[in-house]
Each structure stands twice: as C-alpha cells, then as structure tokens.
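Following this line, the structures themselves.
Every number in this text was worked out from the coordinates using simple rules, so none of it is lab data. None of the values given here were measured: they were computed from a predicted structure. Cβ atoms are built from the backbone, for glycine too; each structure is taken alone.
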Structure 1
Amino acid sequence: MTDAKTQLVQNWLTKAQHDLASARVLSTTNPPLLDTAIYHCQQAAEKAVKGYLAFCDLDIPRTHDIELLLQEATACNPEFSAQSNAGLELTPYAQIYRYPGFSPDPDQEEFARALTLAEEVYDFVSNLLPTEMRPE
C-alpha cells in the first residue's frame, strides 16, 4: 500500500470517528440535540464506507446515499451486502432533520438505533482493513 492511500483511508475513518464522537456528545447536552446528533450518525457511516471505497481504489461518489455507497463497496467485497439495512435506515438522516418543518425531532430511541447502526458500519469497515490503515 502506498503512504498516500493509507493516509487517505485513515483520514476518512478519522472523520467517521469524529462524527461518532460528535453524535455522542450532542446526545448528552441539556437539552439533547438529537436532530444534529442523528445527522452525525449518518455522516459517520457514510465516511466509513467511503474510506473502504478508497481502500479498494474505487471512485468515491459525491453522495450522501449510504445504500448506493454500500452497493459500490459490495462490488469489492460481497460481505457489504449484510450492511444494506444500515444504509436503508441511515441514509434519510442526511436531510430529514437538517431543515425545519420536515419532521419532528428524533427521540432517544431513534437516535440510539442510528448510533448503533453507525457504530456497526464503522466497526465492520475497520475490521476489514489492514491494521496499518486504521486510524491511530
């Protein structure tokens, strides 16, 4: 692996880690900012999958559609098909709570589900990568 490729993959996963950390922090403020926290769950999963696409030397589509990104990753590794439910559930969070008037804010249960899915996608991607490609 080239140093540039390793750095790129690590950068994607570091950004995903930061989104997960942001989601956790935002969910514990008083009052909890679950609309923003849930958006960061979507972002974490998206960036983790984009990191895997970089690892596979595939083009990284400029999209927030995790389902589409998972389909691209499945071409490199069929095991990604097991993550399709996460893509289906998380993709709408790229937009649904970002603007007023579209939906009431998520509740704690919906956020917890989104965080679990995002963490599962991140862990799935991280475990597929060589150790040297994972963030430190």
Structure 2
Amino acid sequence: MKLGFVFPGQGAQFVGMGKDLYESYDVVKNLYKKTEEILGIDVKKLTFYSSEEELSQTKNTQIAIFLMSLGILEILKEKNIEAEILAGLSLGEYTALTYSKAFSLEDGLKIVQKRGELMRRKCAKWKLGNGSYNWTRR
C-alpha cells in the first residue's frame, strides 16, 4: 500500500498550534531551533503566544504552517511512517518539495519567508479602506 501526504496552505493556522508537539518531541524542538537560527525569527513566540492578528499576517502564517507541517513529518519519520506520494495546497507545495528533498530545509525556509513577504506586499496594495481586497487590480 502506498501512503500519500497532502499539506495545507495558508488559513489552517491558529495561535498555539503545535505547542503540544514542541513540548513532547525533541525532533520538533530541534526543528524550531534550526528555523530560528536560519531566519532569525522567534517562531515559538510567533506561533504559540502571538495574537491571531499577528499570526495571520501572511509573512508570519507562511513560516508557521510550513514549520508545523515539517514538525509533524519529523515525528512521523521517527515512527517509520513516510509517504511515497506528496501534494500540497498553495503553500503546501513547498512543504512537499522540502519533504521530497527538492529543497534543503534552509532553502525551503528562506523561500517560504520570501514568498510570504512578497505576498504581504502585493496584498497590501490591493487592500481597500473597508478591509476587503480588490482582486481585480493589476
């Protein structure tokens, strides 16, 4: 039997996600530590203790979901559970590429960080005064 994983995109985030895994698995702690060293961001604070508003900023959400997905994968790998088939929804494509070793962890993190920043800048230009977005603007 072949096993497949599908990785989520932006919108699956919530404050505190993964805190239980961080506290229970050294492999997740190590992943957060590596991420903080590579990106220079306190991802524990961002993911576990920030506000919904701060976490929901695209530049933050992208890193948080990517890291959480990779953390779950590390736990599964420790249990000898690995996928042969991968797919991802938007941001999840980058998780699939990193899991498949198309990107190193460092490159994956940097790409996702840059992607989130570029999306934040583009969306800021589309935001209207009433809080909605003008998706037709070029």
### Query
With log10 I(q)/I(0) by the Debye sum over Cα atoms at q = 0.13, 0.16, 0.17, 0.19 Å⁻¹ derived from the coordinates and found to be -0.57, -0.83, -0.93, -1.12, which of 1, 2 does the value describe?
2
#### Entry: mean count of other Cβ atoms within 10 Å over residues 20-27 - structure with the largest value, from 1, 2
1
### helix-only ellipticity at 222 nm (-39500 (n - 2.57) for each DSSP H run of 4 or more, over all residues; to 500) from the coordinates reads -21000; which among 1, 2
1
### Summary
Value 96, calculated as volume of the Cα convex hull per residue in Å³, for residues 28-91 alone from one of 1, 2, is from structure 2
### Query
Which structure, out of 1, 2, was distance in nm of label points 7 Å out along Cα→Cβ at positions 76 and 100 calculated from, if the result is 1.4?
2
